[in-house]
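These are the structures, in structure tokens.
Bear in mind that the values in this text are calculations on the coordinates, not laboratory data. These numbers were taken from a predicted model, which means no experiment stands behind them. Cβ atoms are built from the backbone, for glycine too; each structure is taken alone.
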Structure 1
Amino acid sequence: MNTIEKDQSLLKGLAENDKKSIETIYRQNYSMIQAFVINNNGSADDARDIFQEAMVVLFEKSKLAEFLLSCQLKTYIYSICRRLWLKRLQQLSKFSSQLESLEETVPVEEEIEEHEKINNDFILMEYAMGKIGEPCKSLLDAYYVKKRNMLEIAGEFGYTNADNAKTQKYKCLVRLKKIFFAQYKNA
């Protein structure tokens with residue numbers, strides 16, 4: 001299931017009050033919003049309030065038949081929270097009441113673009129990992145995700161020693177990079 005399908009599934013779950021979907025949305029997005037609010041003169045309590053307000057907005061939107069998500073869910077949540085937080089800052093007069101000065105204080109367009117670029121890179125990497133095949137996929141997963149050492153990997157994959165496992169890991173990594181960058185150029 002790709003990112004867009006996962007996001008659509010989460011929105012459908014949210015509209016149906018599915019507890020698992022709601023928890024997943026919180027787990028995947030709250031820390032990003034908390035960091036944003038705290039880095040822009042807010043507190044952890046402010047972040048909780050803003051995120052909760054955004055979830056209400058998202059819940060209401062998800063129930064509308066005509067609502068179509070045109071970006072990643074985390075980007076949409078970020079933009080809702082950003083607007084809510086800028087509005088709150090205006091109300092609290094922590095900054096000048098002119099929106100232009102707030103926009104300069106909180107440079108979100110660049111952050112959203114950077115966030116989208118990183119997300120796209122992860123999607124491309126996920127695709128490349130799916131194309132690399134076995135045993136490379138399992139070997140790279142064991143080393144980079146599960147943090148196993150070369151001796152453990154050698155035993156698990158049947159290599160005669162850790163150096164042979166390391167050589168195979170290198171070959172797999174070169175292959176993964178080739179697939180990834182071929183897709184990256186096309187994207």
Structure 2
Amino acid sequence: MSKPDYSDLSRDNIVAFLGDIFERCGDEEYLGEPVTMAQHMLQGATLAEQNGLDEEVIVGALLHDIGHFTSEFGTFSMDDTEDRYHEEAGAEVLSRFFPTVITDCVRYHVAAKRYLCATKPDYFKRLSEASVHSLNLQGGPMTAEEVAEFEKNPNLKKIIQVRYLDEAGKQPEMETPDFWHFAPMVQRIVDKHFGETP
């Protein structure tokens with residue numbers, strides 16, 4: 001599969017592009033979980049908003065798995081025997097338009113799972129079967145050296161918050177607003193990245 005071309009994306013159309021992804025692809029199955037991809041990401045963002053977390057965490061949760069749709073490798077399945085690196089694919093698309101804290105929440109939400117499994121033994125119990133499967137493909141719990149390196153990231157706290165929201169956003173009965181509820185917030189963060197405030 002060829003690498004997607006996103007050269008026509010701009011500050012003015014990135015939010016519409018993301019919203020279109022949610023509408024076109026959001027009802028795809030999510031890694032063997034009882035929710036769709038869109039439900040999963042919208043649940044994380046909604047839980048963040050309900051708990052009064054800041055906009056960077058809300059948007060980080062909203063977009064953390066966007067790479068499942070922007071990766072040239074396609075989406076993950078329970079039959080996979082190797083990782084598809086959706087976190088890198090997502091961060092690559094977002095990096096031109098969002099501050100590092102957002103792209104770090106996207107790029108490192110997989111590493112955060114490995115980190116928490118290494119530093120908080122009870123965290124592993126939170127993982128679904130699909131999340132355990134992907135953990136094994138992604139390298140398992142971090143080594144002590146990897147933990148020490150990961151802890152140097154200045155955005156560590158928000159990355160971890162998004163990771164917890166990732167695990168929480170798998171509730172089949174939960175209702176959420178759609179992407180467009182969050183779109184003004186997403187645009188504010190894009191504008192802030194470009195050094196302008198509305």
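If helix-only ellipticity at 222 nm (-39500 (n - 2.57) for each DSSP H run of 4 or more, over all residues; to 500) is calculated from each of 1, 2, which structure is the one that comes out at -16500? Source structure: 2. Between structures 1, 2, where is distance in nm of label points 7 Å out along Cα→Cβ at positions 25 and 145 highest? With respect to distance in nm of label points 7 Å out along Cα→Cβ at positions 25 and 145, the highest-scoring structure among 1, 2 is 2.
Taking percent of Cα pairs over 21 Å apart, for residues 33-112 alone as the measure, the highest value among 1, 2 is held by 1.
With Rg/Rh (Cα atoms, Kirkwood Rh) derived from the coordinates and found to be 1.10, which of 1, 2 does the value describe? Value 1.10 for Rg/Rh (Cα atoms, Kirkwood Rh) corresponds to 1 out of 1, 2. So relative contact order in percent (Cα under 8 Å, 6 or more apart), computed for just one structure, reads 28; which one of 1, 2 is that? Source structure for this number: 2.
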